[in-house]
Every structure is written in C-alpha cells, then in structure tokens.
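Following are the structures in question.
Nothing in this text is a laboratory measurement; each read-out follows from the coordinates by a stated rule. Fair warning: this is a prediction, and the values are worked out from it, not measured in the lab. Cβ atoms are built from the backbone, for glycine too; each structure is taken alone.
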Structure 1
Amino acid sequence: MGHRFNIASQSIRDNRVELDEKESRHAIKVLRLEPGAAVELLDGKGRSYAGFIAQIRSGRVVAAIRTRSRDKTSANTQINLAISVIKPLGMDLLIQKACELGAWSIQPLICERTVVRISPERMASKEKRWRKIAAESCKQCGQAFEPVIHSTRRYDDFLKTLSGYDLILFPTMAVKTISLSEALKKNSPKKVIVFIGPEGDFTPSEAELAQSCGAIAVSLGERIMRSETAAMHLVSILDFFYNRAK
C-alpha cells in the first residue's frame with residue numbers, strides 16, 4: 001500500500017482524480033513521489049481507493065485508480081461526541097484521537113463552565129482547524145471515514161435536537177448516576193451520543209436538563225479524568241462493546 005492522500009470522490013473521472021494543491025505539494029515536494037508510485041486515496045466518506053500516480057502536470061498530481069479497496073461507512077453503532085469546548089491543546093488532542101478511534105461526529109458545545117469564550121469569528125477559525133486535524137488524523141491512520149465536526153452550539157440549544165439518538169450517555173458527578181456497564185446492558189442502539197463536560201464538570205442544572213431530555217447520567221468510576229481523557233476512554237469502550245466484540 002502506498003502513501004495516503006485525501007480526495008473528493010466526486011472529482012473522480014474515468015478512474016482518475018487530481019489531488020488538490022495541498023496534497024499535490026506534499027506528494028511532490030515532501031515525499032518526492034514520481035509517476036508510478038503507489039498511493040491510497042481516502043474520500044472521508046468511508047471509501048478508499050488503491051492506485052498509482054499517473055502523471056504530474058503543472059504542480060498537480062493525477063492519480064489513476066486500480067481498485068476500490070473498502071467501504072467503512074457501516075458500523076453496528078454510530079458513536080457521536082458532544083463536548084464542551086476545552087483549552088486548545090486538549091481540544092486538538094481530543095479531535096485527533098476521537099477520529100482514530102472511530103467517532104462518527106463531534107459536536108462542540110458552550111456550557112455554563114466552559115472556560116474558552118471567544119468571538120464567533122475566532123470560533124469559526126478554530127472549527128476550521130479542528131476539521132483540518134480530523135482530516136489529517138484520518139489520513140495518517142488509514143481511516144476512510146472522516147467524522148463530521150459540527151459548528152459550535154450552545155448547550156441548551158443542542159439538547160433540543162436529541163430525538164434521533166437511541167442512547168444518550170451523560171458522564172457526570174453533578175447528579176446521582178448509574179454505572180456505565182449497567183447503562184450499556186440495557187441497550188442495543190444504532191446511534192449513541194456521549195456528552196463530555198468542561199473542566200469542573202456540568203452544573204447540576206445542566207445535568208438535570210439533560211436527564212429531562214432522555215440522557216442517562218453515568219459514573220466512570222472513582223478516577224477523575226480530564227475532559228479529553230474521558231472522551232477517548234468512552235469512545236474506546238463503546239466502539240469495543242458495540243462494534244468489535246460482536
């Protein structure tokens with residue numbers, strides 16, 4: 001298998017696709033690839049293609065596709081994250097690792113105790129960065145499906161959109177909880193969403209509001225985890241429990 005590159009599948013014409021400027025520059029200037037070099041092409045929608053560099057013209061790489069390698073759009077259970085925006089290094093790490101672990105989507109939230117408070121313009125810039133991190137992370141680990149990074153929303157507004165989820169998990173210490181194992185045994189969901197709170201946890205009123213919308217307040221045990229650690233911990237558990245151990 002060759003070097004991996006991101007493509008837009010709608011750009012494929014007659015089993016050929018031209019890499020965009022960024023990916024072409026990386027192939028030519030950094031990797032110094034030449035015509036004939038094997039490549040793997042990922043479209044971010046679950047499909048990957050095996051092929052080779054057919055030609056380099058005007059600074060752009062044109063790849064020829066030999067085979068459609070696999071489709072990763074299907075999973076027993078879709079695992080989604082809704083997480084309070086946290087400090088930049090933690091948020092970047094969370095996005096990167098959640099993609100590697102197979103998260104289906106990530107919804108950034110502004111909660112009562114969210115530390116990061118910035119203008120809509122700066123938030124849009126951060127969202128652009130998070131999507132770039134997601135794309136790079138998926139490319140590096142060969143993950144053909146790229147999670148959707150949604151635009152940031154207010155916590156209470158997002159709670160109004162939860163009707164499409166079969167299981168809503170809400171790890172917290174703000175209200176009475178049940179164990180995570182107990183919550184998982186009760187369900188065989190197709191679509192799960194996990195809420196991750198800010199530094200300092202959700203407030204009791206936020207937790208109660210989530211419960212009124214169908215969320216199950218769960219405990220992660222005696223360990224107190226950072227937000228990014230809790231997110232990675234839960235995505236790993238859920239992916240194994242619902243998608244790997246079947």
Structure 2
Amino acid sequence: MAWLGDFHIHSNFSDGQLSIAEVIDLYGGLGFGAIAITDHLCESETFLGRSARWMNRTLTEKTFPIYIEQIQEQAERALKMYNMVVIPGFEVTKNSIFNHRSAHILALGLEQFVSADQEPLAIARQIRALGGLAVAAHPVHTGALEPQTYHLWSRRDEWAGEFDAWEVASGPVFSEEVLHSGLPLLASSDLHRTEQINSWKTQLQCRRHPQAILAAIRRQQVEFKKFQVPFRKMAKSCH
C-alpha cells in the first residue's frame with residue numbers, strides 16, 4: 001500500500017517554528033508513513049554561518065547530540081502512536097550573498113556530525129561514506145523571493161553520480177527542468193511553518209523501516225504527489 005513521506009523538515013533546533021514533538025504530531029495526525037527531520041547545519045567560519053549561530057538558527061557541535069537524542073526519542077513515540085518512521089538528518093548549509101555560490105545538501109539517515117566547513121563535493125562524499133543519503137536541496141529556483149542555491153545545479157553534469165537524489169520539488173513548486181534532467185529525484189516540503197505542509201511529497205510503497213526507505217530512494221522506487229490539507233485540520237493536528 002502506498003504512503004507519503006516528507007524528507008526535508010525543519011524544527012526549532014534551527015529556523016523552524018515547531019518543536020520536534022510538534023512536527024511528529026503534525027505529520028502523524030495526517031497519516032504520513034515517514035518523515036525526516038533535517039535542521040540546518042551551517043558553516044562556522046563564514047560571516048553568514050557565524051550569524052546563524054549567533055541567532056540560534058543552526059545546529060552546532062554542542063547542540064547536535066541533543067538534537068539527535070530528541071529525534072531518537074520522538075521516533076519511538078511516532079512509531080508507537082502513528083506507525084510513522086522518523087529518519088534523522090540535517091541540511092548542510094553553505095550560504096553566500098551570491099546565489100551561484102550557495103549550496104544546501106541534505107544528509108538523510110545520519111546521526112554523526114558532518115562539518116559544513118568543507119567543499120560541497122567533500123560533504124556529499126562524507127555523508128555517503130558514513131552510510132547516509134546525500135540529497136541536493138532545492139538546486140534550481142524555488143519560486144519564492146528568497147536566496148537561491150545554484151552551486152550544485154551548475155555542476156550537475158560533473159557531480160551527477162555524487163548525490164543519491166536531487167529535489168524535484170522543495171515546497172509547492174515542481175521543477176520540470178529537474179524532472180527531465182535524468183537525475184535521481186526526491187520531493188519534499190522544506191517545511192518551516194505548519195502551512196508549508198501543503199506541497200509536493202514523495203510517495204513510496206516499501207516497508208516502513210528506515211533502511212528500507214533509504215534503499216527505495218536510492219533505487220528510485222518513488223512517485224510524487226501534491227499534498228493539500230484544509231488549514232483547520234492542520235491546526236487540529238498540531239494540538
């Protein structure tokens with residue numbers, strides 16, 4: 001039986017509005033089969049990275065173990081209450097004032113810290129060497145008036161084999177350019193606020209187990225579906 005997953009979600013450990021527990025109840029109450037918590041993990045040496053740390057909008061070496069511990073605790077509750085799998089992850093965030101220099105890389109299925117103070121290719125390779133999935137996050141224009149991250153997309157021919165998936169949708173906008181690229185794909189919400197759950201999602205039919213889910217994404221046994229829920233039901237799911 002097919003079920004929906006969302007593999008790009010932020011909590012208040014970085015710049016999301018919801019706690020990890022609230023994220024679990026939101027998605028569990030709406031019947032999702034699996035989600036990944038992927039809070040930002042920013043650079044420590046750049047001006048934008050230091051700013052994110054000063055504003056508590058990023059994971060750090062100090063907060064990372066606490067973050068993983070909370071995900072583990074909430075994953076147990078999610079499985080018991082909702083039969084929903086929660087996959088640990090984070091979004092390695094390399095921001096620049098220039099869109100063509102910015103790159104965000106999702107690490108799915110990892111509980112080990114990966115430094116953002118490396119080149120993007122080294123980050124992707126380290127994520128995969130540790131057993132996680134490396135996903136190129138929103139590599140083309142997101143359709144919103146916000147900073148964009150084009151660094152990975154501009155090197156897609158060279159780096160195609162270095163990533164397990166490229167986001168064909170990161171929110172409500174579906175990219176035909178990415179769809180027809182021949183690259184492996186994934187669709188998620190990039191949720192920061194409750195209403196952003198209305199977006200494209202990934203549909204799977206595999207066993208509800210973390211390794212089975214990651215394997216299905218690697219093998220591209222995925223489909224994509226636009227998810228929409230009335231706001232009143234969303235609000236109810238948060239309580």
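Points worth noting:
- If distance in nm of label points 7 Å out along Cα→Cβ at positions 134 and 150 is computed and equals 2.3, the structure in 1, 2: 2
- Structure from which 4.8 was derived, distance in nm of label points 7 Å out along Cα→Cβ at positions 14 and 94, options 1, 2: 1
- Comparison of 1, 2 by distance in nm of label points 7 Å out along Cα→Cβ at positions 86 and 118 - largest value held by: 2
- Distance in nm of label points 7 Å out along Cα→Cβ at positions 54 and 206 derived as 5.1 - corresponding label from 1, 2: 1
- Value 3.5, calculated as distance in nm of label points 7 Å out along Cα→Cβ at positions 78 and 182, assigned to which of 1, 2: 2
- Parent structure of the calculated result 1.04, given that Rg/Rh (Cα atoms, Kirkwood Rh) is the read-out and 1, 2 the choices: 1
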